[in-house]
1. Can you tell which of P, Q yields 1.2 when distance in nm of label points 7 Å out along Cα→Cβ at positions 76 and 276 is derived from it?
2. Computing distance in nm of label points 7 Å out along Cα→Cβ at positions 548 and 580 gives 2.5 for which of P, Q?
3. Who wins on mean count of other Cβ atoms within 10 Å over residues 292-299 among P, Q, i.e. which is largest?
4. As an exercise: distance in nm of label points 7 Å out along Cα→Cβ at positions 124 and 532, calculated from one structure in P, Q, equals 6.0. Which structure is it?
5. For structures P, Q, which has the highest computed value of distance in nm of label points 7 Å out along Cα→Cβ at positions 44 and 204?
Structure P
Amino acid sequence: MCGIVGAIAERNVVEILLEGLRRLEYRGYDSAGVALLDGEGNLKRERQVGKVKALSDAIIAKPIKGATGIAHTRWATHGGVNEKNAHPHFSNERIAVVHNGIIENYEALRRDLQAKGYTFGSDTDTETIAHTVHEEVKKGKDLLLAVQDSVKQFHGAYGTVIMDKEDANRVVVARSGSPLVIGLGIGENFIASDQMALLPVTRRFIFLEEGDVAEITRTSVTIYDHNGDKVEREVFDSELEHDAGDKGGYRHYMLKEIHEQPTVVRNTLQGRLGETDLVEGIFGAGSEDILKDIKHVQIIACGTSYHSGMTARYWLEQYANVSCNVEIASEFRYRKSVVHPNSLIVTISQSGETADTLAALRLAKQNGYKSSLTICNVPGSSLVRESDMAFMTLAGAEIGVASTKAFTTQLTAFLMLTLAIGKYNGMLAADKKAIIDGLHSLPTKLEETLTLTNGIEQLAEEFADKQHSLFLGRGDQYPIAMEGALKLKEISYIHAEAYASGELKHGPLALIDEEMPVIVVAPNNELLEKLKSNVEEVRARGGIMYVFADKEAQFASDETMRVINVPHCEAPIAPIVYTLPLQLLSYYVAVIKGTDVDQPRNLAKSVTVE
């Protein structure tokens, strides 16, 4: 979601800002803008609805330049998608602001500011930040103090960068609930909502903590905590690699990332899985002492990560013998819940900045959980920094908004967590062996599954004119069916629902006809015969079935059923293996329908607001 880039240097920074925005395009947005202080102390701005290219083209046509600047890609929350609502926002042609998050009390602030004579040119909550800071500098305060006093008036979430045309040698940033990172250069410094934006200009970063306000000049960074006390924050050297223009020969990032899954799963396992057991300490220093006492696991996540948590629940209870609850973060944080003795809170997030998940973690820590673990793909992210333990998946940069390789590496991490907790709770030797053998074979099984691409691409042609679909799975395949339905709706805009197969007769059968494709995941496990009965219920009512089945499950294609045989695999890894065919199906259906696969409408990669 919304992206921020800022720079203060001795050189023209406009191309640095634009390149930063390009590297954040994968997050999702609907408009883009830039503001610069030129050499004569003038505040210049360009905003465009649509892609960063439209902004870049406008600047080429009418150049602006400056050594201090801020830029933004907006994902609309308050106000429609139009130029007046695009960032940056100005106050009295003096204060310029970009902002991620939501100012919840903006209506009251707006009324007060209007009573003081301020005119609003947008429908956004962000403009109240600009006018509030301007009101404070009018009182004779410098920019730093003005921002510090302004943020005390804001309720909600914000990551904001502020410039004052009367004070061109510095910018001030503030963070509460929405991530900001400072990039350190030589004789120049940078700001962004994601370190990806700044990789062309620096590898050294400071991640701001909750409540921080920072004053940034070309040669210095001074940080103050929520009490106004000067603090030092750790400097991190990033090892991330990302070329936002490299699809590796694939048509879309999503397809590239689907095909990267054998490699990234292998990377996530490497150095963590031994021949017959896990390597000790893979969940962090002291993790063995924590995990041996765990008797309950509470998993918190959103979207695709929630589905990985739902899958993990089956594993943790079946193999590790610990109870497990899974909850959507936005629900968990707004209800009273009971904390079980010796409970571990596990958060999952590709970005590590998901607002609801982060808030849920903070609530859980107040409520007395024994410890916290995050499974995350971004080192240095807020969830990683605020959790007691962290397991880093090694999926690499995921650019497609619809998550693929992040999901399968999360599932891989959860199987390892199942082993780590299970060894203290009487895990059966046969189950341990099945999981370890399965994990060792997993990258190869994923490679074999990707050979089904051509058949799935042909299958997708039958979905071109469909408006609805149903996904079915049993046991630990039910969350995989849910993930398959989510992928299809995300990128093809076809309405899709998922059901546990045993629920068919409790309502969904009423939907079945020849216009409702039914997609089934059918590994050869103890629930296969039950699943076959559910398939017959659909066929008896004229439904058309698309079955992804173990080659030993004895499904055969006919006029009412299309079967794609999936490689046989160990039962514990089957949910991971069966994920790939559903990803490929969604991808090829979206391509046929001509949607924007990598940046689907209305969606954002990293959801940093509620």
Structure Q
Amino acid sequence: MARALEEFPNLVTMFFARAAQKGDAPFLWAKRDGAWVAMSWAETAAQVARLAAGLSGLGLKAGDRVMLVSENRPEWCIADLAIMAAGCVTVPAYVTNTERDHHHILENSGARAAIVSGPRLARNLVPAVMRSSQCLSVIGMEPLRIGQSGAISFHDWAALVAGPATAAEVAARADFGRADLACIIYTSGTGGAPRGVMQHHGAILANVAACTEVVVEDFGWGDEVFLSFLPLSHAYEHTGGQHLPIALGAQIYYSEGLERLAANIEEVQPTFMIVVPRLFEVLRQRTARQVEKQGAAAAWLLDQALAVGRRTAQGRRRIVDGPLDLLLNATIRRKVAGRFGGRLKALVSGGAPLNPEVGGFFSSLGIILLQGYGQTEAGPVISCNRPAAGIRLDTVGPPLPGVQLRIAEDGEILVAGELVMHGYWRNPEETARVLVDGWLHTGDIGHLDEAGRLVITDRKKDLIVNDKGDNVSPQRVEGMMTLQPEIVQAMVVGDRRPYLVGLVVPDAEWMAEWSTAAGLPGDLVLLREHAAFQRAVQAAVDRVNADLSTIEKVRRVLIADGPFTIENEQMTPSLKIRRHVLRRVYGARLDALYKADKPPR
């Protein structure tokens, strides 16, 4: 099947081909009035065709950019495919964007139209559209209730998808090629203004073909079900959570959000799910707490599962591990599998480094977790662990089929192949910096192990170089800190300094339990000034320090004013910390840790 994918000239042709094969089979699922409701492949194709014709009727021409601002829902997929079917270019935008963010993307992309889900997201988008120089049309999936439109024309989704165009007619007009631009995805970025990555049809098709080969060869090809949770405006979900299911002829369910995610997993029973490490870290802590509350027997089973998992990973299983596996499969592993729906083939983790201990926790409990690696600039998937090659959670697996990869003299990972972007939109200087002789300079540091699996050590630009010239990986230290039950988020600094200091956010549940036991109010602003609370947090850091080298030890920590969130711009929409924002907010206080009278431990 992967070979057949390579023959498609564009993503639109691939979709219409799958829709013709699948017909009235269910495709896109969403909750309506408390019940899951499906849209068939045939109905989706009909709506894509009619919306594409409607966009052309608004005067949009080949190559025009159309911004798309919506939560994950069936209409997101329909809009994306329809924009491309009309010969236009999709410009996805995060739902968390401010008016300023939207205006930057509108102006930089030169978008001529925007599609928005409804009034709530229109509040930040419409003012940006009115200030923009080229965007003249706004389409609402739901009625927008605009009081005064001015020069902007507003259109109703229902009216645009009520036209006479057919899937066959629109599919026949999709004559663009693999080198043509499909979308401009603005990287959320951990620093600086977002840059528009130009992904061509071939980049995503090559990525999807390679991922399909992994799925089919390692897991078999059946009636696959994906649960879409990560924002579709992110390249990882856009390719892995939308176009890969289309290629597989799979069903897509759209999650109701983080609060309902656990319930949605049990209801939907997905076979695959695209996730980020932060979600695993949260689930790990919750699972461990639930087990603790179930008593000594449950805690013993968890300890045994983790011990067997460690021995299996190290290749030193004992004779007793066979009977133990039978017991664990019938008890704790079965319970955990049920919470993930019962038919999960794999969770695929990407977007940020996964702490091997977190991965080992889930693997020990019978959940197959595949850590991958990629960048928006490369389709985005570059490599992925796969059972056939032997899963090592301290690696991100071998490069995908068709990916050329080499390591530069300074350790930087370089990538080439059809999956690599054609450049940054209207940014030739930055394009020339990262694309050299056809090789994408990822900015990541790594090496290949003896089995050809890629090992990431850190971001080139994030490496901390202390005052003695030693290199320290902040992400490794931060990952170990967030494994402690007391700490949910962390950032360490120490560039050109004698040692590391850190910024930490205490775990809310732990903080509530601690404050109750101490007879203190559970308010972080008050607790962070309390000496006993500071000592409890520092004790968690000291446990981490016991397993770190001298140059990695975090000597002092500052307790943050509150959690790092997307809303306060201290995290990206893909849940990476924005170091430059945190340094701006906490820089002076972190610097003051180096001036404290008390000598570091």
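1. Matching structure: Q.
2. This value belongs to structure Q.
3. Looking at the calculated values, the largest one is P.
4. Working: P: 6.0; Q: 4.1.
Label of the originating structure: P.
5. Working: P: 3.0; Q: 1.3.
By distance in nm of label points 7 Å out along Cα→Cβ at positions 44 and 204, the leading structure of P, Q is P.
Here, each number is a calculation from the coordinates, and none is a lab measurement. What you are looking at is a predicted structure, and each value in this text was computed from that prediction instead of being measured. Cβ atoms are built from the backbone, for glycine too; each structure is taken alone.
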